[in-house]
Structure P
Amino acid sequence: MDGIVGIYGVGDSELVSKAFFATGACQHRGKASTGLAVANRKGIHIHKGLGRIAEVIDYPIIRTFQHLEPVAAIGNIGYTKRRVPEKVNVEPIEIHPKRGSSLNVVLTMDGYLIKEDDIRAELEPDYRFETNNKTEIVGALLHKYLVQEGIRFDAGRRLVDRMEGRGTFALTALVHDGKEPYLVALNDDKAFEPFCYAVVDGAFVVCSESCSHRRLGGTTTREYDGAEMTICSSRGIETKRLIGREMMPDIFQAVYFGNVASLFRGKEIFQIRRELGLELTRRYTSSRADVVIPNPESGWGVSVGIAEGLKKNLYPALIKLPQAVRTFQEGVQMARSQEVGLKFGGVDSLMKGKNIAMGDDSIVRGTVSEGGSVWVAYNAGARFLEFWVSYGPMFFPSFKEWHRGIECLQELAVQRAFAGDNPYDKSLDEVNAAVARLIRVDEVRYNVIEGVRKVTGDGSFQAMDASYPIGEAFWPDWLKKEVEAFHRYRGGKRSV
């Protein structure tokens, strides 16, 4: 997921530095690319490139942008959208109408659009597309509605309506009408993507995660509800909820993607993960473990809860090595298996001869666990390994992976564990045992959807129960068959 930021501060002599630090706080969300754009009374200026923020934005760029006396800025940390990152797709992106326009729009977005070909075809007579990035299509729609409705909430409402059921988004945009710059922030009606704002030292700061506010020395005012829009201009800062539909925040981001110090629907992510660990110990009341160890780094929170619930010592017995790469973004199975072997080191003195409870946030494909942390633990002399998982069994892929075809379903650990069979009519014990065999541990202990919901609140549990924010009309046919089988086989069974 991309990290995005927007800042508005008239006369702020540190505006660009704030944009740099707020954007950099989101670095954990991606390492593929970085970009900043600033707006002053004359126009909008962009600097972006491939790589981490410190590799793309240096002090001379910050100083040059600040000399432009900007009023607003937006920033992006890019997640790997394609197997090979390309500079042309780096955000922020400028929208290019084919005919002259009174408005200049530059935007960045966290989210995803499904089956956009019809929207692109509709816009192509009026807009020149220069990227393969879906953000450019959403931006062209935004530009169209801003031209038609003015820089008003009506334009945002039209964009939300057009995206309903076929995409999720949180976006920040710089808009220049030839007279002054505006900062616009807007999210989808379900509030699927995390999005929050604060006022820090007089500047309005909107971002993907509250860690950006803390990096600037501030605290989050609140998270956006669904279809909520902010317009910042010389006339002031106004925020309004455009449509009052039921929200569906992405629960998985609370257990996987976020900085542990960030907030998710008002609750610190670390405490969410800790409570998920405690919830697991209420479900699995007995354990053979002598010690609890986290699977670095996202396993720390749940492991704290597991250790607390089991009343066992928690040790940092697995170490993420300096040369570690982010293998979740690696799409080739063999490459992932090779790279995870370089990811972890183990402390023999803490694991040799021990029965171990290892905590982790989730099991998606299972390759990091199987080829990395699990191998290291046994190689260090662990005698028995229980693998505790804060999230439940992941039967279905994220909708952001659908474009890869049925492969994104088949590579999931639960699906691989029941290859040639179906996992949908199996009990939790059967799923636990099958995945344990797959990743080569003695036991797996998954959470269940009720246990996760108890801690996080309601939202989208797309991987566990296909509660997608996308309308069924846009689902691929292979997924429709799987979800039909899921509901048919689950029947009266207790949900897993």
Structure Q
Amino acid sequence: MTDIKIPVFDQVASAEEALDKLQERYDAATAAIRKALDAYLDDRTIPTPEQRARFRYPELRVTYAPGKLSASSRRGYAKFAAPGVYATTITHPGEFRAYLLDQLTPLMRDYHALVEVGVSEQEIPYPYVLQGGDELARGGVTAAELARHFPVPLLSAIGDEIADGTFDMTGTGPMPLSLFDAVRTDYSLKRLMHYTGTDWRGFQHWILLTNYHRYVDQFVRHGIDQIRSGEAERLIAPGGLSIDARSADESAVARLAAAPWHRFQMPAYHLVKKDGQGITLVNIGVGPSNAKNITDHLAVLRPNAWLMIGHCGGLRQAQMIGDYVLAHAYFRQDRILNDILPPDVPIPALAEVQIALQQAAALVTGESGEALKNRLRTGTVVTFDDRNWELQWTAARKRINQSRAIAVDMESGTIAAQGYRLRVPYGTLLCVSDKPLHGEIKLPGAANAFYERAVNEHLKIGIATIDLLKQTGPSIHSRKLRAFDEPPFR
């Protein structure tokens, strides 16, 4: 759109220097956009082509030269599929600094990769640099008017072609360095704030997903205890409420319960610990559409893992209300991913996650051996897109029998498939809340008794699983999730 010359790329000597230069260029670009917006709102000064040429994301370029043999590595990330030039645009390099250092450092150390930082041709949409949501109110301008003079989000520039393996690898330009570029990341960061009611910077590296708000109540109590004991820094609730050591008094639980979570479709709660090693709990609600929606956006944060802890219907006579189901396989009848990840693509169980879930169940319940087997059953979970699948029992019966499914829900298969597709380690531990095939349905009284008894223990197992996974270190980033032509960054 302009003939303005883009600055040359600067070679860097270390990953730290690369991050410093990325931050410098990002700060300059966002400052230029804010300055131009202020001028336009004040007196309708239109940015010049020279000014607009500064509204661009920084670019990170990594070159792996042929003949530069690497040390043998069993890592599930920071690897090159082949020699060549790899590149991606970067947003918020300060907030993603630890992640980017973790990816860049081994590439430079093990592959002797050449790293350069420059300015890309990808413009930063102006809504992505606004700090709040009311900066434009003073100008009395419309979005259509701003779109004539400032870069805006374009659907043609946002996509998951890299993650889905549909990216054109035959071109002459650089190969993808990461699964998500800057504009795709910014798109999801804004969506996370919209759906969860919390700033995306509060999200932790470990994520629990649930489909019942009762888990939130228990998580809040756990979080307050962690803050009082000094094991966590603060608990962030929807709407911006934050509880820390100074405010974790007897009224903290009530204040958190009164947070405006009901205004948001999928409210999130963040138990913040140093270096993002706390836990985020998201109540995603019911259904595969919600499950895909939130995981599409969570994926850009590159979490260490997400785990589904929700309720399911038990399909076996021997199961009892309150038993657990550890999903080893998923019979995907959710249909929402069929076009991009066909149901005949296997979704493997991840050994580290499965072992941690089972060990956590043993630790929390205090049971082992046959006693644990009586309460914790492993097998296939069928995920439907129709909550009233029972009304189609004649048609569903054969497929359920063929799959040998032991439980039914509406989210787990989607979340696991999304983890596989977007390279985020995943796992599922469900609690049997009813047995639809055996007449044991959730009547109000029995349901309330079940919830009071089961939710607290179930949540504790999810938290204990994360504690165990933290001990495994980088191995959690399973090589099962990598394609043969995978981008270097996880």
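Determine which structure produced the value -11000 for helix-only ellipticity at 222 nm (-39500 (n - 2.57) for each DSSP H run of 4 or more, over all residues; to 500), calculated from the coordinates; the candidates are P, Q. Structure Q accounts for this read-out. Looking across P, Q, the calculation of Rg and Dmax of the Cα atoms in Å, for residues 162-345 alone that yields 18.7, 63 traces back to Q. Rg and Dmax of the Cα atoms in Å was computed and gave 24.1, 76; which structure, P, Q, did it come from? Of the structures listed, the value fits Q. When relative contact order in percent (Cα under 8 Å, 6 or more apart) is calculated for each of structures P, Q, structure Q comes out greatest.
Name the one structure among P, Q that mean count of other Cβ atoms within 10 Å over residues 42-49 of 16.2 was derived from. Corresponding structure: P.
Looking across P, Q, the calculation of distance in nm of label points 7 Å out along Cα→Cβ at positions 178 and 354 that yields 6.9 traces back to P. When Kirkwood radius over Cα pairs in Å, for residues 74-265 alone is computed for each of P, Q, the one that comes out at 17.0 is P.
Bear in mind these aren't lab numbers, they're just calculated from the coordinates by the rules spelled out. Being a predicted model, the structure only gives us computed values, none of them experimental. Cβ atoms are built from the backbone, for glycine too; each structure is taken alone.
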